[in-house]
Each structure stands twice: as C-alpha cells, then as structure tokens.
1. Using distance in nm of label points 7 Å out along Cα→Cβ at positions 68 and 340, single out the structure from P, Q with the greatest value.
2. One of P, Q was used to compute helix-only ellipticity at 222 nm (-39500 (n - 2.57) for each DSSP H run of 4 or more, over all residues; to 500), and the result was -12500. Which label is that?
3. To test your reading of the models, identify which of P, Q gives 12.9 for mean count of other Cβ atoms within 10 Å over residues 12-19 when calculated.
4. Tell me which structure, out of P, Q, gives 26 once relative contact order in percent (Cα under 8 Å, 6 or more apart) is calculated.
5. Of the structures labelled P, Q, which one yields 5.1 when distance in nm of label points 7 Å out along Cα→Cβ at positions 92 and 332 is computed from its coordinates?
6. Match the computed value 20.9, 66 of Rg and Dmax of the Cα atoms in Å to one of the structures P, Q, and report its label.
7. With log10 I(q)/I(0) by the Debye sum over Cα atoms at q = 0.19, 0.20, 0.27 Å⁻¹, for residues 124-179 alone derived from the coordinates and found to be -0.82, -0.86, -1.09, which of P, Q does the value describe?
8. Which of the displayed structures (P, Q) returns the greatest value of percent of Cα pairs over 17 Å apart, for residues 252-323 alone on calculation?
Structure P
Amino acid sequence: MTVFLFLSVLVALILLGMPIGFAMALLPTVYIAVTDIVPMSAVPYQMYTALDKFPLVAVPLFLLAGELMNMGAVTERLLELSREMVGRVRGGLAHITVMMSMLFASLNGSAVASTATIGGIMIPAMKKAGYSASFSASVTAVSSTIGGIIPPSIAVILFASVTNKSVGKLFSAGILPGILVGLMFMAVSYVISIRQNYEKYEAPFSMAELGRVFLRSALALALPLILYFGIVGGVFTPTEAGAVVCFLAFLVGKYVYKALTWQNLREALSRTVHLTAGIFIIIAAAGPFSWLLTRLGALQGLENWLVGYGDNKVLFLLAFLAVILVAGMLADIVANLIILGPSLLAAAEKVGISDTQAAMVICVGFLLGTVTPPVGICFFTAARIAEEKLEKVAYALLPFIAAEILLLVLILIFPPLTGFIPELAGFK
C-alpha cells in the first residue's frame, strides 16, 4: 500500500508539471524526514552513488559528437543520401525521414536530439509537399526511437552502466533490431502514403548521382563504423570512443565540410551542457528513489511477481511487456532504465531469456514511452514542430506504435535477432 501511494504521488507530481528529477528526489526526502529511519545525508549520498559510474562519462561526449555533426553539415549530407536511396518510393519524404533517423542514430544515439534535428528539417518539408501535419509529426517522432537502438545508443550506455553489462555486446545486439524496425516503419509509411496518395521524388535514378552523394557522405558514415569496431575490437572503451568521435566530428565539420565555425562550436558546447545536466539530474534523483523502492521491497516484489509467471512463458512475456510499456508511458526513460531496468533484466534471465534479448526489449520498450503521452517528450516535440493538435498526432502514431510492439515480440521469440551479431563479434 505504501509503495502504491508513493508511485501515485510521483505520477501525480509529474502530471502536474513538476520535473521528474525533482519529484523523484522529493519523495525519499519526505519519507526520511517523516520516518527518521536513516540520516538525511542518505539522499545526497545516494545521488552521488548513482552518478559515480565511469561509463556515464560517455553520455556528454556522444551528445557533443551529435551536436558537432549536426552543425558541421553532416545532416545535410545524410539528407541527400537518404533521398537518393529511398526518396523515389511513394511517400518518399516519409521514407527519407526514417532513413535519416537510422543514419543519424549511428551518429548521435539520442531520440530527443533526432526528433528536434530531423523534425526541424523534414516536418516543414513534408507539410509543404502535402503530407498531413499529424502524419509528418508521427513518423518523425517514432523514427527517432531508432536512435536508442542502433549504436551508439545513450539508452544502452545508461542501461549497461547500471546492470554491469558489456556496452559493446549490447551495441551489437541493437544493430539488427534497429534496421528491422526502420524497415517496418517504412512499410507502414508506404501503406499510408498509397492510401493518401502522397508524393514521391520524381527525378530519374542515376547510379552516378548515388555514387557522388555516397562519396560526399562517406566521412559521415565512417564515423559510426570507427566507433563501433573500435569498441568491439577493444581499441578503446565507450568513453574513449566518445572522445575520439568528438575529435573526428570536429575535424570533419571544421576542415573537410568547412561548415563548423567557432560560434557553432560554442553553441554545441552550450547545448551539450544543458542536455547533459537534464539527464544527469534525473540519474542522480533516481539514486535515492531507487533506494526508497528497494527499502519498501517494491523492486524485489516486482522481480518475484514476474518470475512467478516463469512456468508459463506466454504469461511471463505478456506481464514483462505490460510492465515496460506502462512504465514507459508514465516516467522518463532515464529514470525507468536506472530504477526498473536491473529488476526487469534479473527476472528475464531467471526464466531463461538471454541478456541481449531482455536488454533490447527493455531499452526499446522504454524508448517507445518517449512517443506516447502523457510524458512522451519526442511526441510533444514533434507535435510542436508540426503545429498540430496532440490528439491528432497520437491517433496517427497508432500504426507505428503497433509496429514497434511487434518488434518487441519478435525480439523475445527469435533470439538470433539480438544474439547473432554479438556472437559473430565474439561476445559470450
């Protein structure tokens, strides 16, 4: 009953507009003040402990790398490449949006950054070409979740840091699901575009033009490959990889594409500080809140409840998915990954699901919460860019959400989807 009360108060505070980091820090503070069960210093101590993880240093580095690439004309080259590759299919701009999200994911790893960056370019272009504002916003928002699946993924880095799993292994596990969900989003977009008679890029296909655009984009595409193979090959750690990619992104943007100015660099650093602060406040607040739930037995209770369905695999999978999807709708992905992620992973491993399967379902499921109300930040960002009513965007999202839920089911019932590449890379 106490756990339910605290969770209800947390949801109420979030719905009333209190930042989730402050809400999570407030509840354990009040609990300690009322019960006097431990010294009040336990709250800042738990905050410090939550942040005292070396892999978290990679988060601001990847965010900065994404900002440098965005301001260094990398996004424009990805747009050209996406248009040549998929723009001639009916609903070409929607397919370009999905493809750009897939390519941008391999450079940035942040769903919110992908929504803001790609949405700022593609949503106005789609509306001008005759696409509905609701469809433009929905395909942009949901495609941004690919940024948390295809490596480098900030969500995966956070999850690996709290579960002591290999970042390289989880990066490898996200490659096939990320590509598959992108293709699924394109299929949904194609069906909708046929029904609505949306446009397609009419210029005739030219292999020479594709080759020219590919060469212009080659350096941008090489960066994620350097990052991934460097981590998997043991050349550098994820944190070192973030620093390497930042340095390379600066060189490419400044001296190769010659679009990155010193003013851009200052803006990139400023945005990175703001984004990092927002993420780390939530990570810090998750420390005492997780301590509170552990003290009340909620996390162990959740794990035991899920394991109780272990004899019936279907019931377990339904309960597992239900917890992830509901939690994703009600709380921020960072908080969910840190607080619920370890218990969910432990329950899945106890019933025989591999760590790569469970980790991908947890990360993708919580990412889905970024496009669903009431706290879906990508949902609100895309709707605001499109200047469309929230209820219309929410309705347009339904077929895409169904496709992503189908992906979760496929990951759970088909282990090679997340296990093949990690095994190929030599992970046990």
Structure Q
Amino acid sequence: MTADPAPALAALAQRFVASFPAAPALPRTVGREAEFPIVTATGAAADLRRLWGDLLTYDDMTPVFGASARHRDEFIVGLDSPDFSYALEVGVGTVEVTTRPCRDLLEIEAIMQEAAARLVRAAARHGWRLLGYGIQPLTPPSLAIMAPKQRYFSLYRAMGESWLWYTVTASDQVQVSVSRAEMIDQLNFMNLMTPVIIGLCANSPIYAGEVSPFCSAREGRMAEIYTTEHRHGMLPRPMAHAADFIATLAESTYLIVRDEQEIYPSSEPFSAYLARNGPDYDAFLFHDHYIWNSARLRAQYGTIEIRPACQQPWNEHMAASALGLGLVEGMARIAPMVEAQLGPACWTIMEEYHRQVTRYGLRAGEPVPGFLTAVLDGVETALFERGFGEERLLAPLRRRLERRLNPAQEARRIFRSDGMAGLLRHAAVYHSNTRVPLAK
C-alpha cells in the first residue's frame, strides 16, 4: 500500500521556505547566468572543450571536473575564477558564463565584459566567433553535439528527442535575492511578466539555417515539450502559497533519479517517489532543477531565477538583466497596475500574450494600449531608486519599443537580406583587446 505523500509535501514546503532569508538583502544582490553560442566561420557549432587550454593560461582560472557518462572517467566541464566561471552547457557549442553575486548590475557588466573578452580572444585563435544570440544558428539539435555528462545522457533516455533541444539554446538569466515573505508573490509576478520579457528580449528566430515561425524559437519550441506538465514557460496558474507550489511541482514527472552509484531515468510523478521515501529534500531539489518555468525559486541561493530572455546582442547585453532586476524591485508598484488594467482574467490574458510575443515579438498587440510603456516606467523607477545608475541599461528596451523591433525581428531582417554570413557578423560579440578592470 502506497503511503500518503501529503506529510512529506508539508515537510518539504517548510524546509524550502526556511532556505530563503527572513528579510531581503539591502540592496538586493544580483547575479547573471549568460549562455553564448560558439560557432565556426560558417556558423556551425564549435566545441568549447577545445578552448579550455587557451582559457587556462589566465592565472586566476582553475578547472572543474565532472564524470563522463560513457567511460566513467572525469573530464573538464568548466573553469572557475573568483569573479566568474565558465561551464560546458548541454551542447558543446554553448558556454555558460556565471558571475558571483554582486551588489549591482554595473559590477556584473564589468565582470561580464572581462569574461566575454577572454572567450572572444580564445575563439579567435581557432577562427571561431562568440555570438550574442539565443540559439545555434546553423547546427540543428542532435546527440552528436550533446556534452558527454552522465546526467545529460540520463535526461536523453528519459525525454528522448525533446532533450536534444537543449543542445542549441542560449538564454540570459538573472538571479535576484528574495525573502520568505515575498517569495511566492515574486514567483507569481515574474511568471506573469514572462511575455513582457520575451517581447522585448526575444533573439532566436533563425536556427538549423532557416527562419523559424518564432521570434523566440527557444520559448516556442520549449512550449511543445511536456506541455501537460507546464515544465516550461509560465506556471499553470498563480500559486496560493509555498505548500501549493511544492505540491504542484511534485505532480511533474521525476525525470532522473540520483543515487549513490548513478543517475537513471524515471517516468513516475515525484509525488510517488515521496510516498515511498518520505520528505527527501535533496531529491526534491534535484527534481526541481529540471523544471524550467520562466521564473523559479532557487533555494540553494535564496533567489528568484528569471529565465525567458534569449542571449542579447553584445552592445545591449545587460538589457535583459536590467529588466529582470527592475521587475523584481518594482513588483509592489507594477503588479497592482497590471491587475487594474487587465482585471481578474490577467493570467489568462498574459498566457495568450505569451503565445503571441513568442511568434511575433513587438508586432504582437499589447493586452491594453501602452501596457509595455507603463511596465518599463515602473521598472525604470525601481532601478533609479536603487541609486546605482542601473536605469541607463534600459535604454535599448526603450528603443526597441519605440521602433516595435526587438532583436529577433532585426536578426530575421538581416538574415533575409544578407544570409547566414550577415547574421554572424551582426550577432558576433566584438573582440576587445582592452582588459576591463573587475569591480570588487
């Protein structure tokens, strides 16, 4: 007889909430996880692993090792420094750059400039390019470019061809500290704001060498994966409280299970695992890591992770981070305005807006006239009140809205006129020979 999972769910919810600070950091700390495609001169996916030697010539970098699925031996999966790290993503042609937690976005900007400059120099030695773009433009998803990590092969066994989509995507995520009292409100609000972020920051319209139907092919294709479980995009509905959130996640499939010996695929709901094993918190965190909603709470860091932005053009690379941080800081001001404008059906309205902006970008009709301008006004005020000058980073978003042209729409225009060569020139991260001093 299977035990009732309710007591385990209640215990997990209590421990999950306790993982967040009782009060938010003042000012809120912020970090960035930025993924970049690396491509050859023709636009095909390159292999990041060939750059480790170049990057290890910097004295502050140390290698990080992980287990290979095929041979059970270890290989380099990333490099760490005091201010940032590089990591091999699901696809060998994608690098993730993660900053340390920072006081403000200007610190992150300086750190990211140094991290990207090193990558660009290393890639240039091989005749490759780093792209400020949200997807591999030419190489399609495939097992051939999947990084040989043990858990990736287990996810492939669990999800099949759907998992391979992650071998080509490149997102731009921001992490912002949140407190216990606000965590569920922030989770609901940031998921509600998903279409705002996509509309302004979509940048993945061309992949596999062709124009797709989507401005954000990342989000459009992800919406087709495990659709009944709402593992991607907006949550199925606002969460009432932490216990409701934990119970909702527990009904999703526990895709891969980790024990002392290996990681293996699963096809049962996580609630069934709880009914047998009790409130296994480490197992819950492992399960939660493979649910990819547009905003998710990260107990390990006491943050909310904001996920739906594609990687941005390099000359505007801080725009998505500024938008995410400003939305979190401005929730108390912006959320009532959204509810007043859209009424009790706001979640349903924003779900439809999500579908529209994913395809049409800033050509999609807004829920009400002036909606995006009003949201950006609230974001700008929130960043101004932090007092660091971060609001200047919103300027690209104002220009995009004024022109009704987001990065995806611009990339599509360039590809149609100048082909893959033109897209690569447009998306390339510039090569800077100037060493940027890191903020401390």
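Read-outs throughout are calculated quantities, based only on the coordinates presented, and are distinct from any laboratory measurement. A quick note: this is a predicted structure, and the numbers were derived from the prediction, not measured. Cβ atoms are built from the backbone, for glycine too; each structure is taken alone.
1. Q
2. This figure was derived from Q.
3. Among P, Q, the structure yielding 12.9 for mean count of other Cβ atoms within 10 Å over residues 12-19 is P.
4. Answer for the origin of the read-out: P.
5. Q
6. Source structure for this number: Q.
7. Going through each structure in turn, the value belongs to Q.
8. P
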